[in-house]
Every structure is written in C-alpha cells, then in structure tokens.
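Below you'll find the structures, each written out as structure tokens.
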Structure 1
C-alpha cells in the first residue's frame, strides 16, 4: 500500500505532508505507518516507516530532523541534522536539504511556510503547548532568520476535533484563567461539569492573534477516523496498551 498524506495549497511550493497511518510496515494497533520511536512498536518497523517517509519527501538519508517533544513553548533553529533529538516542540529552518518533522496522535501538527523568504517551520501544539505559546514561539523563531510575519502561512493538520474532545472543569478553568478569550472555544459537554474543547479553532485563534492571517485547519479528526489516523484518546477509551504516532513533514526543495 502506498503512503497517504494530506497536503494544503497554502504551503506550496514547499514539499510537505501530514501523513496518515497508511502505507507502513507495522501491524496490530500500530498498523501501519507508525513513526514514533516512543511507542513499543518494533524498532525495525519504525525505522522502515521513517525511511519510507524520507524517500517520499525526496530527502537524503539522515536529513529528516526531529525533536523530543515535551509540550513546551520552546522552538529551535535547525541548520543541520541534530545528533540527538533536543527537547522542544517546534523547529524552523532556511536550509533546503532538511525536512522538519513532528509526531502527533491527537495534538495539532502545524506546518509553517514563508515562500517569499524561503523559510519553513513545524510545531507540535497540544492544548498545553498552544496555551503556553508554542505557535507564537515558532513564528518568532522564523523571524530571527528572516521570515516576515505577514508572509507566513500556517496549516493545522489532522488532530482531535471538538466533538471528540470532552474535558473537565479544571481544564476549562486553566484556560479561562490564563487566556479569558479562550472560553469561546468551549461548548457544553454531556454533564454540567464537562466541556467540549475546540483545539484546532483555538490554534487558529492564536495564530491570527500572532499576526498570521493566512492559516487553516485541514478538517481531519484523528479520533473519529480510525482507518486513517492514530489517536491517543481513542486508544485510551478502547483500553489499548499503546498507540501509534503520525508524522508531518515540511521541507524547502533545493533549486533545480
């Protein structure tokens, strides 16, 4: 089965992909394109899956850059492949031979592009990272290497949708206390002390507040589409022992 990826015209002409779970070598609950070394999947399968993505992205071996994601507001600049994955939740580059990769399984994978200045970025934005400023940090870091905020485009890839994301009172209050405007992204849940949180809309709100007006969500829900996407929350509800990770990648194509 060939690899399957979601793309967006907003990120053109840069090569990119929000890869689905299809086209990999893993089996069982990891079927099939599990790219997360943090899972308990067989190491050889993960390596093969990542190699397939590397080839599909027309990247040289070892040039797909990743990070050790920790739900932080830390963004890093990549000028060459990392020797070991540093702790952060966003990466940016102006190097045409690097692919920036992010792993997710309900959190927002966000890919950034400034075609006018030849700069790209990638961020892992779960609720905590989005609330603490990881999207703004990625934009700031892009600006340090020549990006212009008004030229930056951003696309939120497959992530959990509001209908599948029920949270409690403590969660709601954390958002209300830190960012009062965020209460607009909560709807009533199934019980009086439960709420449905709209993570992608909150992400778009933060991007627009930061000055990135050209942004969108692809509209894919990881929780509800079992055949195409891994989901941490779904795996928890189904009492599975682990879950696979989706990979999203963007690169600047070298001049031809």
Structure 2
C-alpha cells in the first residue's frame, strides 16, 4: 500500500528575520526544498552549488514561487578556497549568517571488493570532508556572535547496511559523528549543530539515475509505501534551524518511515 504525500505545509514565520546559507541547492532535491522553505519561513538566504546554470535556475524558481529574490554563489565544497569565498560572500550579502544548512553530498554504487580508491575518496571528500570544511569555516563567525545554527544532512545509511553503499554509508556515519563532536565544542559559544537522517526522498534526479527496480525496493521498505517528498525533509531541517529546537544540539533526527 502506498499513501499519498501530505499537502504542502505553508510557512509559519519560523525563521523570520534569520539569514541562511544552503549548500547544493540546485536541482529539485532536498537542498532546493530547504532553500525554498527557508524563504517561506521568513529568512533571507544565499544558495550555493557547483553547477552555475542549475544554480541560476534554482534561484529563478525560488523567486518565481515565493516572490523573493535570493543571492547565489558558486561553491565546490571540496575546494577550501571556494568554501572560504562562500562564507565571505554570504556575510557580505546578508550581513551575518544565522543558519548554515550543509546539504552537499555525493553518492555512488560499488561493492567494496570492486571499489577503487578514487570512488572511495571522492564520496568521502564531498560528503564528509565537505561538511567539515563548511563547518570549520562557519564556526568562527557564529562563535564570535555567540549565536548560530548548523544543520547537516546525513542518511539512515549511517546506521543501516545496504549493498554497494559502503563509501556513502561511511561518509554519512562520519557526518553524524562530526555533528555530535562539533556540537559539544560549539555549545559554550551559543552555537547549535544537529543533523537530519533521511531514509529515501524522491526527486527527479534520483528517479532519472536509479533503476526502477531499486526504487521499488526502497519504497517497499517504507511504512508509508513511498519515499519522502523533499519538502518533508526540509520541514525537519527548518525545525532544527528554528528557535523551536533551542535545547537540541548534537542530535541526529531520522526523517524516515522505514520499518524496524
């Protein structure tokens, strides 16, 4: 049985007057949904991505759908100079940064026995080390202000096993560990760091690049009989970014309907 997705939840001003950076916001996945939701919740935002054309299209789509223009900045989270440039651009554009949503990540499929060093390293470098680079670059600004929130994007594969996903699972488990440890370091400075752990979010790029048989298997594992809509993951990110989660730090919140 597959249940229909719920109605889209309108904004409630949860991020009114906040400033937000969202990485990997191009396309129609979780990053784009998070960026759009932040705007709808009252934030001023800057979005980044490695793809110039798609980044521009995302900004145009957000403005068309919300009536609010957003700033953009190209950034490859695997390059420290790009990361530093993104933080500098965001502070210049927004004045300060209240929230960083680390969404950038890279997947792939390969069994360990066949996996090359390059396949392993590229997934770890973007998904885990990219999150580390962004966090490291953002923390001094937030610590100086004694305020700020970082929301990372992990995955249930950080807890669970799946064939062909050792590199991605290791990276996402690392994001969870990075979240916990960096949160303890940042807490005394008034900065909170949490992450979401989605199981399976359906978006056009995933559908385009994933065999239907695999999609069917993933949907069958979900109690709702469907993948999450990207906005359903974005809703939880917004909660973690908002003052409603003021006593949460170092936590990983599963956004999942997977059966135990």
Could you figure out which one of 1, 2 the value 13.6 for mean count of other Cβ atoms within 10 Å over residues 60-67 was computed from?
-> 2
Given 21 for relative contact order in percent (Cα under 8 Å, 6 or more apart), calculated: source structure among 1, 2 | 2
Check the numbers for distance in nm of label points 7 Å out along Cα→Cβ at positions 76 and 100 across 1, 2 and tell me which is largest.
-> 2
Label whose coordinates, when Cα extents along the principal axes in Å, for residues 188-243 alone is calculated, return 48, 23, 17 (choices 1, 2) | 2
Answer label among 1, 2 for the case where distance in nm of label points 7 Å out along Cα→Cβ at positions 84 and 148, calculated from the coordinates, equals 1.6 = 2
-6500 is what came out when helix-only ellipticity at 222 nm (-39500 (n - 2.57) for each DSSP H run of 4 or more, over all residues; to 500) was calculated for one structure; which of 1, 2 is it?
-> 1
If you work out distance in nm of label points 7 Å out along Cα→Cβ at positions 28 and 228 for 1, 2, which one comes out largest?
-> 1
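All of the numbers you see were taken from the coordinates with simple rules; none came from a lab. This one's a predicted model, so the numbers in the text were calculated from it and none came from an experiment. Cβ atoms are built from the backbone, for glycine too; each structure is taken alone.
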